[in-house]
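Below, each structure is written out as structure tokens.
What follows is calculated from the coordinates using simple rules that are stated; it is not laboratory data. Given the structure is predicted, the values throughout are model-derived calculations rather than measurements. Cβ atoms are built from the backbone, for glycine too; each structure is taken alone.
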Structure 1
Amino acid sequence: MDRVTARSPARPWKPRTGPALRSLPPRRPLAMPVQDLERDTMGQACLGFTDSRAWRRTLVVGLTAVSTLGATGVMARLLAPKGFAIADGLMLALFALLFSWVAFAFISAVAGFVLMWRARDLEPWRPQPIIFTRTALLMPTYNEDPGRILSGVQAIYEELEALGVAELYDIFVLSDTRDAAIAQAEATGVLRLRLKLDAPDRIFYRRRALNLDRKAGNIADWVMRSGAGYESMIILDADSLMTGDTILRLTAAMERDRRVGLIQTLPSIIGASTLFARLQQFAARIYGPVIAQGQAWWSGAEGNYWGHNAIIRTRAFADCAGLPHIKGGKPFGGHIMSHDFVEAALLRRGGWAVRMAPDLTGSFEEAPPSLLDMAVRDRRWCQGNLQHSAVLGAKGLHWVSRLHLARGVLAYLTAPLWLAFLVVGGVVWAQQRDAGQAVDAATAGALFAATMALLLIPKVMGAVLIARRRASRLACGGTVSLALSVLAEIVISALMAPVFMLMHSRAVVEVLRGRHSGWAAQQRDEGRLKFKQAWRSHWLHTALGLAWAGAAFALDPVLLVWTSPVALGLVLAIPLSMATSRADAGAGSRNLGLFLTPEEAEPPAVMLRAAGLRAQYDAEAPIRAEIDRLFRAPAQVYRPEVQGSTVYLQAA
């Protein structure tokens, strides 16, 4: 490794023709070879790093296996007191798989709860660390609102400047935008921002002419052009924010341990306005830390990567994480869409530690504003995660990395599996009724209660941890408001779960039939859902809910009682989707003291600054051209300079 290039701050670049005429610093290329998934070319050679957490993993897997075997035995006695039919065997197999999925998550969450309960209530004061290396902050964007991008960049830069470390960080807006008007707003906005902040050698803009391999290709393009100039890179999404302190501590953590290739933070959701987004914000803030702490406890150096709000050692990424194309046609073949899990697995294959930092606060993101917007995003993630089935057998991967990949696949396959479980369960119920077999109601109820407990107790544990500390409890509205919020979130999520089940099942079927998801820009801002759109998206869910209720009642009214949450959620799909997409419903829940989070009670300064800057940007929209003229930075004085597949802005 070139120690001078990688570890020492580079000499600041000084433009010769004005502070805003060049869009990028001088080239510092770094080779990024494409990895071969069929051969273990790395051989754990980078650092030979080992981090055994065998007993923790044995405990989690062992308890999952024991609980699954016990529950499956009880289910077997319920299903076939007089022998197994084909439907009985199929239902038992589905139950075992789905129960193990739930049990694994529960046991991991319990580990996280124990860790957080034993931790001190108040973090000790930690001095600002001293750092020595240069880090790039990369913000890939695709047809996003330029105001969101520019306000986030400015807010983050000002945080770093306030800490006195801005000279060690460069910010790159890496555009894959196809809309010409948005692209021009991005370019002129960055140029104006550089003048405004007097930071021509700290904030840069690059737009690719060809969107090769989407976000993964966007990052790889930057690595191969500029990666050698930076020890690390922090990947941000268009809706990401980080405090300067968090960025600084991530950098310091990377400097302290030369064996670490990636550190993933746990982003908190902020800025939610609709009821749906506030539900996601509340759930992520209250329940998320318990789950993340548990996963970090057993995964250790074989952690995972979520594609943003993480720091990565640039040279390790270049050496180990060049993504190949999967053989075959779409949707499974081609470039790897959900690149993050695979990049983490390849980094670990190369001998680098991949860790999670759930204790590090100050990392933020936003949530989709409605159920339908979430479904659009999930459709793309579904295809990408199912594609991981082609990577599971890659040579040289650590078994925990394979586990992460398998769980990513199952995250979407569980939807059609739950649907199949319900359908097969109805068949079994009919068979037992025709055979005159009475269902053991007490045992069935106990098994159902145990399954529900595994799903709900992690939520209760998260709420208990919040209620334990007076400051966080008051920030969530107090004990009563917190308890009511948890209860309301459980009820609304339970009603939406059947809708997501059908949407995810449809997505899986479409992927298996070869339908590609495409690449559309994400909807991040609120917009009231109209009845026509809700009807078009949910009429089938409503019809299926009514059909299921009718069939269950005709078969046995008791079956309808058991499955009433599913039927009710589907029947109410249209009004539920419309109501939760409303910003006034979100505001009403806040006025009632529901779904409050600590970040709402005391908003982070970086969030307030970004929101204020974006409001200012939107207010300036009618006079944007005049502002550009006054700053002498209109797009017309810049010509595109094509270098390979990339377009850079240079002075005309």
Structure 2
Amino acid sequence: MITTLLVANRGEIACRVFRTCHDLGIRTVAVHSDADDHALHTRVADATVRLPGAAPADTYLRGDLIVKAAVAAGADAVHPGYGFLSENADFARAVLDAGLLWIGPPPEAIEAMASKTRAKELMGLASLSRVTEADLPVLVKAAAGGGGRGMRVVRRLDELDAALEGARAEAASAFGDGEVFIEPYVEGGRHVEVQILADTHGTVWPLGTRDCSLQRRHQKVIEEAPAPGLPEELTRELHALAVRAARAVDYVGAGTVEFLVADGKAHFLEMNTRLQVEHPVTEAVFGLDLVAQQIRVAEGAALDTDPPLPSGHAVEARLYAEDPSTDWTPQTGTLHRLAVPDGIRLDTGYGDGDTIGVHYDPMLAKVVAHAPTRAEAVRKLASALDGATLHGPLTNRDLLVRSLRHPEFTSARMNTGFYDRHLAELTEPAPDPHAPLAAALSDAHGPSRFGGWRNVPSQPQVKRYETAGEEAEVHYRHTRAGLAADGVLVVHADARLVVLEVDGVRRKFEVARYGDEVYVNNTALRSLPRFPDPAAQLAPGSLVAPMPGTVVRVAEGLMEGAAVEAGEPLLWLEAMKMEHKIAAPVTGTLSALHVLPGQQVSLGSLLAVVQPT
């Protein structure tokens, strides 16, 4: 029996595994990089071990250090989580060779399936060995790992070399393996997968289907179980293929077989030999704790002959610190507050006050709703996200709410091209027009609340805020009857709550402040000085770093004086294990280039200047 378990991972999945371990009475050990010294997963574990020497982005890829940490901490089992080394057969062998229990499939099964090229061969499929115009579009894909990293869609042959280079670099950084392959890119399909669970006694459970079609950068954003609208015959076929794949490699533990479904046919994608990020929707529908099942199977327990029956529908949304309107740019900073309504599952690796850094994936949390029907589950999740308290860096929360309420999603007509078609409309700014006034009225009850009083009528008080990239200026007065503003009845105002009546309708505005950051309900604002400093303005055509990161490469032959076109890639930054393209903002001449490959930059650093023509 397992008494102490180490999770060879970080963040949300480490916290998730620890939660089950605590329920089962198993002691927990966390490992961490220097960047994660005070991360939530280290705070909730019974013991922690620092992984020395490696750069933060590479720390969790050092299997030798992790095995050494497990032995030193007295652990008798290791759970890999997902990502990092979770599908690394050499790491699994190292754990077993150290006399520890591996919470996962045998190394031989990982080798057979974790490499997508070998998995395709096992399933009787093959990747493309060469590409012609007739093969386009194609997908360049990392052979190891997942999560959308190391993937590029190629629609023109002259883009292939750059796609291969970028995918190899991203895969090597994320998984320690730069192998990539090429396969046909099927457009307009749905991403459907089957959760499996297998024991050491020959039983394999197919635990329903999941639809994961809403994706950005080939990384899932919204997932649900069961996949809606699949014919029963196709569902049975998917289950049979998943079980066949598991039996072909004598699989043990939890795993997922992924398919692209198009025109009623299933195209095998890969088998993930680990727990998936989206496993909570399957847990909700089947009433299972998959982590607990993983542990019991690893201890030798036998599954029942048949899996439990499913009930209801579950939907999960991944909450990311990113700006979907600017090519999904990751965001960093302090997460002041994250809370969701009761009755909603929240899996997160962050606590209030934690810092969202640059070294790891920008996912803040997974938010999950379960209800008797799909329509109820979707509505419940959308409402929960809309009403969540989320104070900190910009997130994709508004995108998630709009996606869940989009008619193409509510009617289950979505596919993997959803965001290609609808991103612009889903990211159109829609700040609350009364939020700046509510912020100002709330501020009027702060330490300087008597500063605006006049014995005779005078000029109104003026406050300026920035919200959704736009500036807003609001005016209000202190009167004998209290605060007043044109066109609005101020019913109540204090430092935390403002109630306004507009056209006979009263609305409440909850206000929170963190320095210059102001949050009014779901609208984020930043206080601006009354008289801005003209010297602080950047020259037209300036490119600044949208996040802290490392310059991984500069466009070939690029130098000062070069003519560039608007939208032309100039350089690439790596942040949060992903590459981000920095393009020319206008057509003109590159008048300054301030960075070189390998250089670290901070948020807002001036990278280059393009003089407009």
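Out of 1, 2, which structure matches -18500 when helix-only ellipticity at 222 nm (-39500 (n - 2.57) for each DSSP H run of 4 or more, over all residues; to 500) is calculated?
1
For the read-out mean count of other Cβ atoms within 10 Å over residues 156-163, a value of 19.4 was computed from one structure; give its label from 1, 2.
On the way: 1: 19.4; 2: 13.2.
It was calculated from structure 1.
One of 1, 2 was used to compute relative contact order in percent (Cα under 8 Å, 6 or more apart), and the result was 21. Which label is that? Provide the component values of the computation, followed by the final result.
Details: 1: 21; 2: 9.
Derived from the structure labelled 1.
Could you tell me which structure in 1, 2 was used to calculate mean projected area of the Cα convex hull in nm², for residues 36-251 alone as 19.8?
Numbers: 1: 19.8; 2: 14.2.
Structure of origin is 1.
Between structures 1, 2, where is FRET efficiency 1/(1 + (r/R0)^6) of positions 28 and 68 (r between Cβ atoms, R0 = 25 Å, to 0.05) highest?
Working: 1: 0.00; 2: 0.90.
When FRET efficiency 1/(1 + (r/R0)^6) of positions 28 and 68 (r between Cβ atoms, R0 = 25 Å, to 0.05) is calculated for 1, 2, structure 2 comes out on top.
Taking volume of the Cα convex hull per residue in Å³, for residues 60-387 alone for each of 1, 2, which is largest? Intermediate values should be presented prior to the final figure.
Numbers: 1: 175; 2: 149.
The maximum falls on structure 1.
If you rank structures 1, 2 by Kirkwood radius over Cα pairs in Å, for residues 228-467 alone, which sits at the top with the largest value? Numbers along the way, then the final one.
Working: 1: 20.3; 2: 21.5.
Largest calculated value belongs to 2.
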